[in-house]
Structure 1
Amino acid sequence: MSTTAVNMNTAQVIKTALAKIGDIATLPEVTTRIIAVVDDPKSTARDLHNIIKNDPALASRILKVVNSAFYGLPGQVSEIDRAIVLLGLSAVKNIAISASISRLFTSERISDRFSARDIWKHSVAVAVATRQMCCLLGKRPFAEEAFLAGLIHDLGLLVERQAYPDGLAEIIRESAKGDRYLHELEMEIIGADHQTLGSALAAKWKFPRVLQTVLGYHHKIDNLGPDHRLLPAMVYVADTLCCHEHFGFHLTAAHQVIDETLLVSIGLTEAQLEELRAELPEQIEAAEAMLTG
């Protein structure tokens with residue numbers, strides 16, 4: 001089959017999948033408004049407060065986060081406007097998005113080995129690892145975007161789970177045998193992989209182009225030019241590390257390797273990678289507590 005034919009078939013698979021997934025394809029209105037406000041450089045904390053004050057559940061979650069061990073901020077914060085200022089607009093956006101998507105990661109089985117909640121556990125782990133990588137590299141202002149990129153990188157698996165559940169179960173069975181990349185099996189069995197499906201969903205949600213790129217290329221970073229490679233490469237490293245450590249669903253990057261050339265391109269040393277590995281369990285536990293409920 002020609003490359004053009006494969007691309008046309010993949011496009012049809014993606015279109016069919018997005019038509020099948022119902023509620024997943026639509027973000028809550030409040031989340032959409034928050035994304036728009038945060039992505040507008042003219043917006044202020046007050047603009048964000050005016051949206052959140054009308055959503056008690058989200059306001060409560062933000063207060064829980066600002067007082068969590070994950071952020072380690074001093075003192076107890078009880079007012080939402082102060083919480084927004086302390087966390088920053090990007091972190092608040094992340095909280096809104098995580099609240100919207102966490103409901104999609106249920107305890108239902110996707111195979112005899114994994115539940116959708118295992119994908120959530122893995123996603124949180126990759127979010128934490130990518131954020132910590134930024135901090136180790138002195139890119140702290142970039143850390144919140146990195147966290148969100150890690151959190152949503154495998155959204156395409158949720159699309160598969162709802163649109164092609166039998167196909168996903170077969171993919172997991174074959175991947176668990178240990179000699180095939182999961183995204184290659186997805187292309188063979190479904191006709192699209194979780195990268196293309198996730199990127200299409202992110203585009204539908206009007207996420208920034210950089211996040212669409214992460215979703216679409218986090219297993220194919222060599223296909224990206226230098227100007228678009230840094231964040232996907234960081235997620236690749238975090239994803240690989242978390243799969244090797246078996247944090248949640250770990251088949252997507254089980255066969256990936258982290259070589260010295262890749263680390264150099266990010267600016268990360270082997271010693272920093274080992275430091276990151278050692279800190280992950282405690283950081284993941286804090287993040288899961290922060291994002292639950």
Structure 2
Amino acid sequence: MIDTLRLVFAGTPEFAVPSLAAALASKHAVVGVYTQPDRPAGRGRQLAESPVKQVATRHGVPVFQPATLKTPEAQAGLAALKPDLLIVVAYGLILPPAVLAIPRFGCWNVHASLLPRWRGAAPIQRAIEAGDAETGVCLMQMAAGLDTGPVLLKLPTPIAPDETGGSLHDRLAQLGAQVLKDGLTLLSLGIRPVPEPQPEDGVTYARKLEKAEALLDPAQPARVLARKVRAFDPWPVAELDLAGERVRVHRATALPGRGGEPGTVVAASRDGIDVATGEGILRITRLQRAGGRVIDAIDYVNARPALRGG
């Protein structure tokens with residue numbers, strides 16, 4: 001049995017908040033929180049605190065925001081906290097070997113995929129984009145390399161047919177908190193989760209999302225485009241050149257059928273705006289004009305009556 005662990009938490013975005021909350025709610029002591037430096041945000045480009053920093057501050061936990069952990073000064077600062085365990089969730093900075101060696105039980109990472117599939121920066125969106133039927137979260141013992149460490153615990157979950165990047169993000173954030181809670185419970189009981197090395201087969205990499213990839217290519221199959229629409233919601237949001245106007249596509253489905261030249265509007269009605277693709281029809285049901293709000297397809301059609309009839 002272990003009475004109380006000294007935990008240090010490292011994370012930055014909203015995805016990490018449930019895991020931080022789980023650590024704070026445990027019987028263990030969160031003695032420090034590391035998060036990335038404040039960044040300009042919003043139209044005014046004012047410096048904004050990360051979601052993790054906001055939670056840590058509310059709970060009175062000391063916050064540290066080094067630009068890197070590669071310097072002797074940063075490493076000495078972490079060592080001074082005497083952590084038993086460093087918990088890393090979407091921190092965004094590389095942890096050098098010297099940092100991994102500081103905590104007594106090493107460093108745990110909550111990762112939003114079933115490793116070794118989708119190592120890297122955007123596992124949630126890439127799983128939807130690829131048409132995966134299942135994903136999940138892993139609690140990983142961190143090692144040198146990008147998400148290459150052995151897996152301690154995992155929780156799988158199906159990907160729903162209408163799942164978006166946003167909805168899956170929120171579900172996996174909660175599952176991540178649960179898998180961390182499970183790991184801490186075992187460690188408290190004196191049971192160290194058995195590290196399972198990742199297999200060589202099945203390794204894929206989830207490259208970072210880029211704004212440029214949001215523009216849909218109608219020459220691709222409709223099923224591929226529909227998955228991109230879901231994966232890129234809420235960011236970067238899929239875009240499409242629709243009869244001479246670029247719009248943001250918030251909801252669309254793939255239908256069978258042939259419609260001629262890819263990108264051509266073949267039908268527009270209350271049901272949606274049907275666009276020919278390289279294979280099948282992409283039916284757009286929710287979209288957004290430049291500077292406008294998100295609207296139903298019928299409202300867009302009413303604003304552009306020439307679309308009716310293709």
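Just so you know, all these numbers are worked out from the coordinates, no wet-lab data involved. Since we're looking at a predicted model, the values are computed, not measured. Cβ atoms are built from the backbone, for glycine too; each structure is taken alone.
Calculated for structures 1, 2, relative contact order in percent (Cα under 8 Å, 6 or more apart) is largest in 1.
Comparing FRET efficiency 1/(1 + (r/R0)^6) of positions 105 and 225 (r between Cβ atoms, R0 = 30 Å, to 0.05) across structures 1, 2, which is largest?
1
Can you tell which of 1, 2 yields 13.1 when mean count of other Cβ atoms within 10 Å over residues 41-48 is derived from it?
Working: 1: 13.1; 2: 9.1.
So the calculation was done on 1.
Thinking of 1, 2, which structure, once log10 I(q)/I(0) by the Debye sum over Cα atoms at q = 0.06, 0.15 Å⁻¹ is computed, gives back -0.26, -1.11? Here the read-out was taken from 2. Can you spot which of 1, 2 the value 3.2 was calculated from, given it is distance in nm of label points 7 Å out along Cα→Cβ at positions 201 and 257? Computed on structure 1. For structures 1, 2, calculate distance in nm of label points 7 Å out along Cα→Cβ at positions 169 and 241 and state which one comes out highest. Greatest value across 1, 2: structure 1. Can you say which of 1, 2 returns -20500 when helix-only ellipticity at 222 nm (-39500 (n - 2.57) for each DSSP H run of 4 or more, over all residues; to 500) is computed? It was calculated from structure 1. When distance in nm of label points 7 Å out along Cα→Cβ at positions 217 and 249 is computed for each of 1, 2, the one that comes out at 1.4 is 2. Once distance in nm of label points 7 Å out along Cα→Cβ at positions 49 and 233 is evaluated on every structure in 1, 2, the highest one turns out to be 1.
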